[in-house]
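Presented below are the structures under discussion, each in the form of structure tokens.
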Structure P
Amino acid sequence: MYAVIEAGGKQFRVSPGDNIIVDRIAGEVGSPVEFTRVLAVSKGENELVAGPGAAGATVRGTIRSHGRGNKVLVFKFKRKKQYKRTIGHRQDQTTVTVNEILA
């Protein structure tokens, strides 16, 4: 059994026991979290429920850790104008363990 959820503007295919890294979720380490934005649910072999049929499904998990992602460098440049600018960005992230899928 697996589900496709949306968290932080990104889509994830999750199964019970999976660890996923999503954008920062408010909460303490060890606290439960629930994803209600479920896009599709696979209930069995060759059986996929999507759209309005999967709207009532939820995915429950536990927050494992908070951290930060790798640094992404942003370099802005305009030719012939002597303009250069370098900026670094690290996204705050949360690791979540998926416990169960309620369909």
Structure Q
Amino acid sequence: MRFLVVTMLRTPPPRELMIPIFEGLKSWNKKYSAAKKIEESFSFARMEGGGAILNVKSPEELDGIMAEFPPGPWAEIKVYALVDLDKAADNVIRVVGGMGG
């Protein structure tokens, strides 16, 4: 299952924690990229946030990975399940076509 995870800082962490949190973020990203759980990660230009595409077996696995996300206590985290575009379009075509209208 693929998920887009978007994170934005709600409040800045205490200044003395900034370097450890962002060093931890780099380690977290490296760990899950090496484990092939993070397909791609990114930061938003000139914004306090970013995201990643994760490929995991279940929402529970995603939850476990995100529980380790170092900026988590200060971040708003949104998760979107990703669906293949052609399959999503086929579903709409099937449903609308079945309405007989």
Structure R
Amino acid sequence: MTDLTVNSTICGFVHEIHGERKGDKIIINIDTPCEKIQQMSHLEVPMMEILDIKDNYVMEKAKEAKCSSNCLVPCGILNLCRIESGFLAKSLAKKAGSISIKFK
């Protein structure tokens, strides 16, 4: 199981994302105050549908929920899915600690 926090400082929401691989799917649950992200709060992401940045299951669900283009949650979900599927080493992600965008 992988847990992560997405702190969306621009919109003011903090999202707790939990995921676990079950067979060929990653089961995602999200604790969030955001109504749009609540629509994505339970996903069964096909493991092989996360590789392309544009045409993938998570981005389709974000589009259906009408997430804004600057929403960080889909990126967080994709990183979690990559960890759970073995495409991204959990040790590397833990060593990095976080991903950020800093405005200057």
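We did not get these values from a lab; they are worked out from the coordinates using the rules stated. Keep in mind that what you see is a predicted model, and the values were worked out from it rather than measured. Cβ atoms are built from the backbone, for glycine too; each structure is taken alone.
For the read-out distance in nm of label points 7 Å out along Cα→Cβ at positions 2 and 42, a value of 0.4 was computed from one structure; give its label from P, Q, R.
Traced to structure P.
A value of 1.3 was derived for distance in nm of label points 7 Å out along Cα→Cβ at positions 26 and 90; which structure in P, Q, R was it taken from?
R
Using the calculated result 20, 17, 13 for semi-axes √(5λ) of the Cα gyration tensor in Å, pick out the matching structure from P, Q, R.
R
Could you figure out which one of P, Q, R the value -8000 for helix-only ellipticity at 222 nm (-39500 (n - 2.57) for each DSSP H run of 4 or more, over all residues; to 500) was computed from?
Computing helix-only ellipticity at 222 nm (-39500 (n - 2.57) for each DSSP H run of 4 or more, over all residues; to 500) on every structure in P, Q, R gives -8000 only for R.
Using relative contact order in percent (Cα under 8 Å, 6 or more apart) as the calculated read-out, with 33 as its value, let me know the right label among P, Q, R.
Traced to structure P.
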